[in-house]
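Laboratory data are not the source of any read-out in this text; all were calculated from the coordinates shown. Values in this document were obtained by computation on a predicted structure and should not be read as measured data. Cβ atoms are built from the backbone, for glycine too; each structure is taken alone.
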Structure 1
Amino acid sequence: MHVPDGFLDAPTSVGTAVVAGGVVALSLARASRRELDERTAPLAGLVAVFVFAAQMVNFPVGAGTSGHLIGAVLAAVLVGPATATLCLTVVLGVQAFLFADGGVTALGTNVVLMGLAAVWVGYGVSRAVVAVLPTRPASVPFAAAAGALVSVPAAALVFVGLYAVGGAAPIPLDTLATAMGTWHLLIGVGEAVITFLAVGSIVAARPDLVHLARGRMPALELRTPEHVA
């Protein structure tokens, strides 16, 4: 889903950069207060590395864009949505400046799509789903998968909206919307499967490291390192 340079006009790109900057600032404040501590900080680094590797595997979508595993909900479920936004921002910045994966002038747009829309919409769905599922460990990966499934087409929909406002490529809006919706729905299914497997394995071994599980699963005994030693 990396948006290249020149796909959106300058005012739209500047606008998304401003929004992205504000979101990153708010995420820094929230993550430092609520999510990051001496246990979760190393996990956040590992999550960022995994997301970076996953996003480097691209699938062509068409019209100058590419699709790939976003990893937004996986990150949010493990380390919290604010920290996930920071992880995605770091990953996207490295990709744009060092690997030419996504335009530098479109960095703000890509942060809005993957670090904001995908993270927060997907995490919101995950929270809503886990709230209605039985209070047992198996509910957490199912909720994460549901959020992951929704997060990819949600980000695609936001991009279509941005293109409708400031699209600079000679592509009809209806053609772009159809391509983005179709391909990213399929990518969302793959993302849901991978998220389910990853979160399920971590919940089975160390549920205390899963942000979505903490404080929302009364029947789930979160094991500490002493319990698993």
Structure 2
Amino acid sequence: MCNLYSQTKSQDAMRHVFDGMLEDGEKLVDETGNLPAMTGIWPDYSAPIIRGDAGKWRLTMARWGMPTPAKFLEGKRTDKGVTNIRNVASPHWRRWLGVEHRCLVPFTSFSELDQRRGAPRNSPVWFALGQDRPLVFFAGLRTEWTSVRKLKEGEVTAELFGFLTCPPNAEVAPVHPKAMPVILTKPQEWRTWLTAPTSEALKLQRPLSDGMLQIVAEGVREDGA
């Protein structure tokens, strides 16, 4: 499962790559403030997402980790969140599959822990669509939720997100044979994910085509290229 990714492009790049999805009269409102390059985004970090809200699109911040199913919280004092979502048939996740809870998560590269024979333990392998790390999106879900994520924080209400996973493609499978994030590369896919009926949107929960990803870094905890 992907528990580390990067987003190193500028806010202007995030806004303009999204332009290809906009229809007449639509615009993207940037609510993120002054964002630095994010070379290593870990679970519970705050990161940018794009979501719809009352007929407009918002570039806003959210914490990575959706609410954990209750059965996994028994006896625990905190809910650290679920970063990757695979079983969308689960009643826990079905409540968040409507358009009001879907989002796009911009990224430039993501990592999986190397499970190839002989690989160092817990060594990240970074994937991107090319050495120049073009900006693309994970298919995400988001919600506002009240919980205790860290004891020192106490109870907080926060905007949360996670993203869907699917079987790995040819590039990811040797490194991580169980899953990879759902990656959307085309404006029409972005619009479908954000606006289509659930049954149509979930057709996008499939591996990226073989040959589209490259390994761009190995053995490092950040990808700042």
Comparing structures 1, 2 by distance in nm of label points 7 Å out along Cα→Cβ at positions 39 and 199, which one has the largest value?
2
For the read-out FRET efficiency 1/(1 + (r/R0)^6) of positions 119 and 175 (r between Cβ atoms, R0 = 25 Å, to 0.05), a value of 0.35 was computed from one structure; give its label from 1, 2.
1
Given a computed value of -21000 for helix-only ellipticity at 222 nm (-39500 (n - 2.57) for each DSSP H run of 4 or more, over all residues; to 500), which structure among 1, 2 does it belong to?
1
